[in-house]
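Undergrad: Before anything else, here is the set of structures, which you'll find just below.
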Structure 1
Amino acid sequence: MTENRYYSHNELLQKEPDLAKLRHAHEKLRYSKDEAISELKDLASSGSILALNYLGDTYRRGDNTDYQEAAKWYRLAFEGGSINAIYHLGTLLLKMNYLKEAKEILEIGVKINDPPCYYWLARTYEELYPSGDRSGEIEKLLLSASKLGNATASTKLGLLYARGRYGLKKIPVGIYMYFTALLRGLRTLTKDRNDRRLW
């Protein structure tokens, strides 16, 4: 049995069946949403994985928010091999309070070493195990994401250390980590608010 192959956004752009139509439909979401959704669905039926992601995004936020519909499109994109869809589906399931399902999806992201999935799996563990009995696993996940450059995870872990969650000795390290990560995150935000290091 072979493992699934997952693709980054840029890799999916290279595989896109009709990139010009996809970009046109995506741009049209700004001024003619219903028509754009119809075009994206046509593209999705023709094999566009990115169109599936864009449909998920469209139903996740905006005037016609529908989390169940968003989850449907993200799941199809995930099944089609989109790395971003793993993150989007996992975090949406967490938001919907489907904690076990979110955990299963995000664990796939961790297996392929996707930094945001480490962070959000840690957040899912916090919700699943509020007693704190998985604090060691949460720390490992946040450390892994931090080492992979995820500023959000570094900020979160720094705050936990600074609050003494992992012992008094780590408080100074936590204070330094928190403010360093915060500044790094702000610098990244000014350059690209969609940078995956902020997810």
Structure 2
Amino acid sequence: MREDIVFGRLRPRERLIEDELSERFGTSRHVVRAAMATLEQLGLVVKRPNRGCIVKDFTVAEVTELYDLRGVLQLEVARRFPLPPPPGLEDELRELQQRYAQAVADFDFRRIEACDDAFHKVFFRHCGNRYIVEMAELLWQRSATIRTFAYGNREVLAQSVVEHDQICDAIGKCDRERFVDVSVKHLFPALVAFKEAHAGRWSE
């Protein structure tokens, strides 16, 4: 269900009906209900009193505020990331980056999302503060539908591959300033893509 929301098969503001979803995913209403509760916690679903759940429809203002906070957290993650890195960590990141680059070359949205997710979670895990990790991962999940606006743009994806390489190179050189700069800037093309796609739709 999360994947269907992230990739737009379940549309923003679409009502989520338990019976239909049970049939769609071949599972029980209890399982569907539990999944919707989890998605609500992640900020991808909104529960309305006496009217059931709908897919979250973000406004431009909400997404701007979300990315403002993500930028603050990403800055802290990058500042706290260990340089030089622990043994094997740079190799792990480069392997994940190679998988991401291949997924981008194949224009495979599912693999792009999965590889991007794995790459970024490595940084969260190594920042040394469990509460920053918890919040960074929550906002990463909450922004999942926003990132797909970047995934659909080949030029933005190509730049993302370049930035992943730059991040890995900065780690290899123990260049903290470069690492922090690229890590933070890397977030915002998705925000720009979202705003461009919704230009004139919302002003709030």
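Undergrad: By the measure distance in nm of label points 7 Å out along Cα→Cβ at positions 54 and 174, tell me the structure among 1, 2 with the highest figure.
TA: Of structures 1, 2, the maximum of distance in nm of label points 7 Å out along Cα→Cβ at positions 54 and 174 occurs in 2.
Undergrad: For relative contact order in percent (Cα under 8 Å, 6 or more apart), which of the structures 1, 2 scores highest?
TA: 2
Undergrad: Rank structures 1, 2 by mean count of other Cβ atoms within 10 Å over residues 62-69 and report only the one at the top, that is, the highest.
TA: 2
Each value in this text was obtained by applying a stated rule to the coordinates, not by laboratory testing. Since we're looking at a predicted model, the values are computed, not measured. Cβ atoms are built from the backbone, for glycine too; each structure is taken alone.
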